[in-house]
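As structure tokens, here come the structures.
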Structure P
């Protein structure tokens, strides 16, 4: 009888411990989910909503529209002999030259599409973090130039994460105003790279926040969470200025 009692007691204790661990894990995951949702929501509110705009980037005219069916992005280039217009929407990608649609190889179509989408992706941050296939993780808070920042790490599912689903992003959110002051990412195409961007000229235009960036580079393999320290130590190479100019609401 004592043998059965001991066995039962042992089973009860083990089961209770397993259930407690399971509940703790579920609770921890729920806290993480709630925390990331709160940070993302605060950042989205600080940056406004996507809308219909035109702007110039590197002397090229871009347009963005939010429709009931999704989105529409355009890129217009005027050369000495031709007007080239690219269109990316929920229905796919197309290019026209002097208002006539042209045939593109699959390789060219993907190249032009990715070029347009890349520009629009960064302009539409952080709102694009609500896209399907985006995974958000709250990292340890830090300070940059004596300002406290919350930190989000973003990865992507292979399904729904786009052609660059292996890229990893970090976002530093100002704890005072909830704005995205810094971002960093590592990419794998063309040999890979690491970038760190410092936002400036942040301004609200008809309900959406636009920002310009100083673009820095770091050696391939540099951990993203180490970039703020390297930035403060002036050990990052300034590569370019990312300027979204002549913004106009449509």
Structure Q
């Protein structure tokens, strides 16, 4: 079988695997409730207190806030999907079905990252629509929406890549979730509060700081820029995938 056909077959199998387990549906439903729920809250508050709305804002600006919750959910969902085979022992039949590990790594990474990123974007777009229904005068201009979708697509995709890489590297759902939470939330917040310059610098180089800067325009350090935040997110995602890919390709898959 040619590599292209093998990759297509593995991709279909990965897509089926994602949606054949209850945990994926549970994550998707929970994430839908959280993101759309915050969309309703933001919209209702803006409608009840129009003076609190920044002049020139659009419904997309309110939806950016929901992107933070979408990000954490997408990272966690990616971790669970990436580690599911190892947690259940299903990695053995998976490799019997797709013995070329490079094909499996590519298919799993592409399908999981694309699926979770698209899910996150759809939910944030839904939140923007809900906000607009409460405060229609804010509008949903196409240009601002395309810019927000591009920004959040990069953030969510990088987060999903980080989740997949961590999951493949640790092969433990619990350990991966703790590590992802530390990198994306706890670490940046904790280090930024300590009274040392080196902890502040370390916080700025964590992926969570980069993501929050791109969403809110603020970070633990005034030295952060959009470029540095993007590079930080991308570097962490690629490094995690390199570690996870190496373990899948070079070590026994059932250990």
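Coordinate-derived values only; no laboratory data. What you see is a predicted model; the values in this text were computed from it and never measured. Cβ atoms are built from the backbone, for glycine too; each structure is taken alone.
Ranked by mean count of other Cβ atoms within 10 Å over residues 117-124, which of P, Q sits at the highest value? Write out the running numbers ahead of the final one.
Values: P: 17.4; Q: 21.9.
Evaluating mean count of other Cβ atoms within 10 Å over residues 117-124 on every structure, the highest lands on Q.
If relative contact order in percent (Cα under 8 Å, 6 or more apart) comes out at 25 when worked out from the coordinates, which of P, Q was used? List each step's numbers first, then the result.
On the way: P: 16; Q: 25.
Derived from Q, not from the others.
For the read-out FRET efficiency 1/(1 + (r/R0)^6) of positions 157 and 189 (r between Cβ atoms, R0 = 25 Å, to 0.05), a value of 0.60 was computed from one structure; give its label from P, Q.
The read-out comes from structure Q.
Thinking of P, Q, which structure, once mean count of other Cβ atoms within 10 Å over residues 61-68 is computed, gives back 14.9? Spell out each step's value before the answer.
Values: P: 14.9; Q: 22.5.
Structure P accounts for this read-out.
Out of P, Q, which one gives -10000 for helix-only ellipticity at 222 nm (-39500 (n - 2.57) for each DSSP H run of 4 or more, over all residues; to 500) as computed from the coordinates?
Numbers: P: -10000; Q: -27000.
Source structure: P.
Taking 16.1 as the value of mean count of other Cβ atoms within 10 Å over residues 37-44 derived from one of the structures shown (P, Q), identify that structure. Walk me through the numbers on the way to the answer.
Values: P: 16.1; Q: 19.0.
Clearly, the read-out refers to P.
Thinking of P, Q, which structure, once Kirkwood radius over Cα pairs in Å is computed, gives back 19.1? Spell out each step's value before the answer.
Details: P: 20.9; Q: 19.1.
This figure was derived from Q.
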